[in-house]
Structure P
Amino acid sequence: MQLDQLKSLYKSHKELHLQQRYIYTKHILELLDNTSSVSKIEVIGKSVCEENIYSITIGSGKKKILMWSQMHGNESTTTKAIFDLLNVLSNENEISEGIINACTIKIIPILNPDGAKAYTRLNANEIDLNRDAQDLSQPESLVLNTCFNSFKPDYCFNLHGQRTIFSAGKYNKPATISFLAPAQDADCRVTSNRKQAMEIITVMNDMLQKQIPNQIGIYDDAFNLNCVGDTFQSHNIPTILFEAGHFKNDYHRVQVREFVFQSLVISLDYISNNDVKGDHFSAYFDIPKNEKLFFDLIIRNAKVVGQDKLIDITFQYEEILKDETINFIPKVEKFSNTDQFFAHQEFNANGSTISTHNNEPIFEGYSNVFVLMNNEELSLSLTKSSFLI
């Protein structure tokens with residue numbers, strides 16, 4: 001598939017009703033109705049707070065793919081990409097016909113509706129569903145496990161979003177998209193089903209490298225059977241973790257959404273047209289591992305009361321939900337020498353004193369949209385240029 005073709009598909013099928021970072025069940029109900037003529041919509045369970053958990057099944061082929069999004073409620077980029085994908089699959093075109101004739105795809109668009117509504121990683125019982133694969137203590141975990149056992153997928157796509165802290169390798173490149181073929185045992189053996197997952201990842205990586213070279217990473221495959229991906233992989237089902245990360249000036253992840261969409265289309269097209277045996281997996285190990293080398297913002301060479309030398313002040317943006325809008329509020333992470341770290345935005349204080357907005361000594365944990373630099377305001381808030389549209 002040509003890159004121009006992928007871009008054209010996205011442009012003509014992007015779901016315009018889903019925008020920004022805050023997505024929960026209310027936002028997708030009309031879209032579920034719209035796709036019901038070409039897909040099967042089911043309520044497959046309830047959340048802790050009795051919210052419906054939906055599945056969408058489309059296609060009639062023998063190859064079965066199960067994918068789920070917003071297992072972590074505040075990771076919505078892949079949910080938007082799912083509905084972009086569904087718009088493609090619901091319309092007659094060469095790509096969609098090939099996929100839906102070869103595959104049956106079952107999608108859980110929002111596995112954690114309570115977490116999505118509250119914009120939190122955890123569910124309403126404050127449990128990380130991606131650490132509940134063995135205990136199955138939560139209703140949402142049971143829904144996914146039941147769906148897995150009844151659908152009996154040939155492939156699993158575990159769709160997530162990752163923080164802005166990750167670099168692709170040890171370089172000044174953000175991990176815009178990351179993947180993982182999870183381990184299925186403590187020895188992290190490269191089994192036949194992991195090879196199949198790795199082969200599909202290499203195909204997506206090849207496509208993405210043409211657009212965001214050196215901005216694709218691989219997660220550490222340390223084994224944890226409490227994680228859903230590791231559990232499903234241990235059942236010998238090729239499982240792929242997708243992580244939507246950061247792209248320059250894209251805090252609403254508009255461009256990243258397109259990269260996820262492209263990855264989904266490429267992977268499904270590849271599965272549709274190939275007998276994936278895992279023979280072509282080796283390039284997977286050329287993709288650099290993610291490192292935690294980024295901060296959202298660094299003020300370098302700052303003078304801080306109580307410090308005997310110039311230091312760097314690092315910030316991460318907290319994502320705060322207010323009036324159904326996500327606000328990005330900078331928070332001081334630490335004071336240190338950060339020569340080995342990178343930032344999505346930097347200021348050089350050149351020895352100026354940095355203090356709080358009340359002109360008090362700045363401290364780790366300080367959270368506000370501005371600081372004082374030599375008693376003058378320095379705005380740390382994200383500007384319009386920090387959000388692609």
Structure Q
Amino acid sequence: MSTFEALSGNEAVATAMRQINPDVMAAYPITPQTSTIQRFADFCADGLVDTEYVTVESEHSAMSACVGASAAGSRVMTATSANGLALMWEVLYIAASNRCPIVMSLVNRALSGPINIHCDHADVMGMRDSGWIILMSENGQEAYDNLIQAVRIAEHPDVLLPVAVCQDGFITSHSIERIEIYDDAQVKAFVGTYQPRWPLLDLDAPKTHGAVGFSDYYYEHKRQQVEAIAQAPRVILEVAEEFQSFGRDYGLFESYRLEDATVAVVVANSTAGTARVVVDRLREEGRKAGLLKLRVFRPFPARELADALGHLEAVAVMDRSVSIGAMQNAGPLFLELVAALTLHGVRLPMVDYVFGLGGRDIVPREIEGVYRELFQMAETGQVRQAVSYLGVRE
């Protein structure tokens with residue numbers, strides 16, 4: 001039977017890790033992720049899990065240990081943030097190319113410099129081409145739920161790819177909320193027992209892991225990764241359907257008052273909660289505002305997003321990161337969505353709002369201004385400025 005507990009997002013994630021009881025955890029502390037592995041280390045010390053907790057000297061070593069343990073046939077988890085993720089960079093690609101179903105809690109934080117420990121999405125956007133599946137979480141409950149589902153997604157035999165579960169640093173990682181914690185036995189039954197497909201330590205069937213792959217085979221390995229991640233949307237939805245037994249529904253994204261909307265904002269993670277309040281306020285005025293909260297960033301659900309947004313008269317993307325030097329210095333989510341809609345024949349006015357870099361607050365008044373500009377765009381069909389920087393001192 002589930003219980004309700006007052007937990008921070010990091011504590012909720014650590015609780016999910018305890019319930020999953022991975023074979024190996026290798027992690028290095030970094031703000032604002034530290035309390036996740038600190039709490040999990042307490043579970044290890046108290047004998048509540050059987051996990052082999054590997055203390056390492058850096059995040060590069062942490063992901064290297066995870067790859068080795070996963071290749072050996074273990075269920076493996078880790079956690080990191082920002083500069084720690086950047087230090088893992090080399091090994092992120094190795095984890096994906098070696099088809100290691102590692103699950104990582106990624107607490108989103110700005111990358112240096114200047115040095116900043118607060119939230120934006122620069123870290124996760126930097127890893128978007130590494131081959132990892134990437135799930136986004138609005139709050140602690142979703143971070144907890146996504147982590148449980150991530151195990152099944154990563155370990156599915158048609159996928160076998162690592163999964164990063166994101167939540168916003170400090171905003172949700174340290175905020176205490178009412179979290180529904182499911183029964184330990186129910187979670188254990190849901191994730192099941194890991195059956196490694198190609199364990200390195202299977203002496204009866206010797207294998208080679210991490211071999212050199214020059215031009216004779218490298219291309220084929222990459223093509224196999226592409227095929228694996230192409231299977232992920234189906235698997236994500238299948239796992240979400242089974243997860244309904246916990247009383248919660250998940251998809252590739254969540255629509256809010258979108259069906260009859262004329263304009264909508266697309267956003268990920270915690271800001272969706274603030275935007276939802278603004279949508280309700282505008283609806284009270286008779287304005288048909290909608291919201292789309294992205295849950296799955298990789299693989300990017302291009303066709304599904306085009307289908308969901310195609311009836312609108314204007315769309316704004318809110319990016320908590322900026323792709324410096326890209327087209328009009330827009331954010332990554334905007335660039336992906338523009339390409340997706342264009343590819344699938346959807347033509348409508350679109351704008352991008354870069355916001356909240358380095359943890360700067362975003363307030364309802366600012367989001368309401370975004371919607372009011374969208375309504376003007378819908379009336380005129382004109383885009384005044386393709387990319388704006390919301391809340392910055394120009």
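Quick notes on this structure:
- Of the structures P, Q, the one that 4.3 was derived from, the read-out being distance in nm of label points 7 Å out along Cα→Cβ at positions 261 and 365: P
- helix-only ellipticity at 222 nm (-39500 (n - 2.57) for each DSSP H run of 4 or more, over all residues; to 500) from the coordinates reads -8500; which among P, Q: P
- With log10 I(q)/I(0) by the Debye sum over Cα atoms at q = 0.25, 0.28 Å⁻¹, for residues 165-220 alone derived as -0.97, -1.07, matching label from P, Q: P
- Read-out FRET efficiency 1/(1 + (r/R0)^6) of positions 149 and 373 (r between Cβ atoms, R0 = 41 Å, to 0.05), computed value 0.70, structure in P, Q: Q
- Highest-scoring label, criterion being Cα Rg over 2.2 N^0.38 Å, among P, Q: P
Read-outs throughout are calculated quantities, based only on the coordinates presented, and are distinct from any laboratory measurement. Because the structure is a prediction, the values reported are computed rather than measured. Cβ atoms are built from the backbone, for glycine too; each structure is taken alone.
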